[in-house]
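See the structures that follow.
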Structure I
Amino acid sequence: MELLTDIKLSDKVFRADFNEALVHQLVTTYRAKARAGSKAQKTRSEVSGGGSKPWRQKGTGRARSGTSSSPLWRGGGVTFAAKPRDYSKKLNKKMYRAAMRSIFSELLRQERLLIVDAIELQSNKTKDLLKELEKINLNNVLIVTSKLDDNLYLASRNLYSVGVCDVLGIEPLSLLGFDKVLVTKESLSQIEERYA
């Protein structure tokens with residue numbers, strides 16, 4: 001595995017201006033979509049019990065009370081109960097592509113985008129992948145291939161500092177989170193086609 005330096009890259013995808021506001025919008029949209037939104041609590045009408053008045057209105061010396069499901073009571077409902085909700089936001093396709101172009105361009109400017117001819121592992125051993133990465137002095141890296149190779153996937157899944165995905169699986173958090181992004185020559189053309 002050797003790094004390629006004399007590759008001609010698409011100006012539209014890899015020479016775009018960095019739009020920080022658009023990239024921020026993309027990241028927040030992506031993270032919002034990942035939220036489960038499954039938090040749920042019960043209101044006073046949903047908790048069990050509370051059918052009859054706990055004690056008579058007057059004469060007991062205690063504060064008047066109409067139901068045991070009141071939010072003031074232990075075991076009662078929650079005043080403003082949380083309900084399941086959808087946190088996802090909408091981001092137009094044009095904005096998404098522009099933000100991804102912005103990220104790829106910035107990676108190239110910061111010399112965090114590296115290109116190799118191909119990544120071929122003879123086995124699915126983690127130590128073999130580490131040897132290959134040590135040759136080009138990489139440790140915290142996202143590897144992008146044209147299609148997922150079983151050996152590469154199995155060798156990398158035990159390494160928290162190495163991510164592997166195909167072109168369709170590229171997402172902004174990984175691109176920004178890893179120190180380097182290692183792209184194969186074949187996947188590069190697919191990226192240019194997808195985000196041009």
Structure II
Amino acid sequence: MRDGILKVHEEAEKAGDFSYTNHQNQAMPYAEELPDPVPNVYGAKRKELWWYMAAQEFTAFGPDLYYEFLLQYQIPILEKFGLVAYGCCEDLTDKIHHLKKVKNLRRIAVSPFANTRKCAELIGKDYILSWRPHPATMICQGLDEDFVRKHMRENFKIFKENNNHFDITLKDVETINHKSESLIRWVQIVKEEIDRAF
């Protein structure tokens with residue numbers, strides 16, 4: 001599979017099929033090292049793009065088996081790209097030491113199932129800690145403003161202690177119970193807590 005993916009990507013690049021909107025990182029794909037996204041401009045090289053991979057199917061695998069059966073095959077694909085974002089909803093806590101083998105890694109997902117403190121310590125300031133608070137506790141079951149503030153404060157304290165560069169990705173929101181104002185308020189609360197903490 002690795003060889004097939006590398007072949008297809010190489011053919012696509014030679015044919016000029018990659019565009020500057022083909023960035024993959026589960027976020028806004030801006031970085032000083034890479035060209036900004038531009039619509040309808042093709043001929044981008046892989047080294048000019050973000051790329052993203054995950055290991056959700058390997059959640060129950062130990063770190064060494066994960067490396068042996070997946071990551072070692074992903075690395076040659078990932079390293080053809082400019083910058084890499086890794087992870088989605090899986091717990092990568094005990095796999096971060098293997099992830100650091102990806103030379104162009106920039107962003108590591110810290111899911112609701114991960115040990116946030118341990119991840120923050122391992123990630124430090126070398127990578128972006130892409131924190132994913134649990135959507136069910138944040139917004140899907142209603143908005144508990146006190147709980148959201150407490151949760152933000154606890155985690156921001158951890159990030160500050162570890163000098164983390166972080167982003168917040170509220171993903172997999174399945175419902176907001178027809179209350180769009182709750183989502184708007186959630187964002188306001190998070191901004192207020194960021195201002196308070198930093």
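Coordinate-derived values only; no laboratory data. Computed from a predicted model, the values in this text were never measured in an experiment. Cβ atoms are built from the backbone, for glycine too; each structure is taken alone.
For which of I, II does Rg/Rh (Cα atoms, Kirkwood Rh), for residues 121-168 alone, calculated from the coordinates, equal 0.92? If you can, show how the numbers build up before the last one.
Working: I: 0.92; II: 1.04.
The correct label is I.
Taking FRET efficiency 1/(1 + (r/R0)^6) of positions 81 and 97 (r between Cβ atoms, R0 = 35 Å, to 0.05) as the quantity of interest, name the structure among I, II where it is greatest. Numbers along the way, then the final one.
Details: I: 0.30; II: 0.95.
Comparing I, II, the top value of FRET efficiency 1/(1 + (r/R0)^6) of positions 81 and 97 (r between Cβ atoms, R0 = 35 Å, to 0.05) belongs to II.
Taking FRET efficiency 1/(1 + (r/R0)^6) of positions 49 and 113 (r between Cβ atoms, R0 = 35 Å, to 0.05) as the quantity of interest, name the structure among I, II where it is greatest.
Values: I: 0.05; II: 0.75.
Largest value of FRET efficiency 1/(1 + (r/R0)^6) of positions 49 and 113 (r between Cβ atoms, R0 = 35 Å, to 0.05): II.
Out of I, II, which structure matches 12.2 when mean count of other Cβ atoms within 10 Å over residues 9-16 is calculated?
Details: I: 16.1; II: 12.2.
The structure behind it is II.
So if we calculate distance in nm of label points 7 Å out along Cα→Cβ at positions 41 and 185 for every structure here (I, II), which label has the highest result? Walk me through the intermediate numbers first.
On the way: I: 6.0; II: 4.2.
Checked I, II; max of distance in nm of label points 7 Å out along Cα→Cβ at positions 41 and 185 sits with I.
Compare distance in nm of label points 7 Å out along Cα→Cβ at positions 129 and 145 across structures I, II and report the one with the greatest value. Each step should come with its number before you reach the end.
Details: I: 0.9; II: 2.7.
Top value of distance in nm of label points 7 Å out along Cα→Cβ at positions 129 and 145 goes to structure II.
Using distance in nm of label points 7 Å out along Cα→Cβ at positions 17 and 161, single out the structure from I, II with the greatest value.
Details: I: 3.7; II: 4.8.
Structure II gives the largest value of distance in nm of label points 7 Å out along Cα→Cβ at positions 17 and 161 among I, II.
For Rg/Rh (Cα atoms, Kirkwood Rh), which of the structures I, II scores highest?
Numbers: I: 1.30; II: 1.00.
Greatest value across I, II: structure I.
Of the structures labelled I, II, one was used to calculate relative contact order in percent (Cα under 8 Å, 6 or more apart), giving 15. Name it. Walk me through the numbers before you get to the answer.
Details: I: 26; II: 15.
That value comes from structure II.
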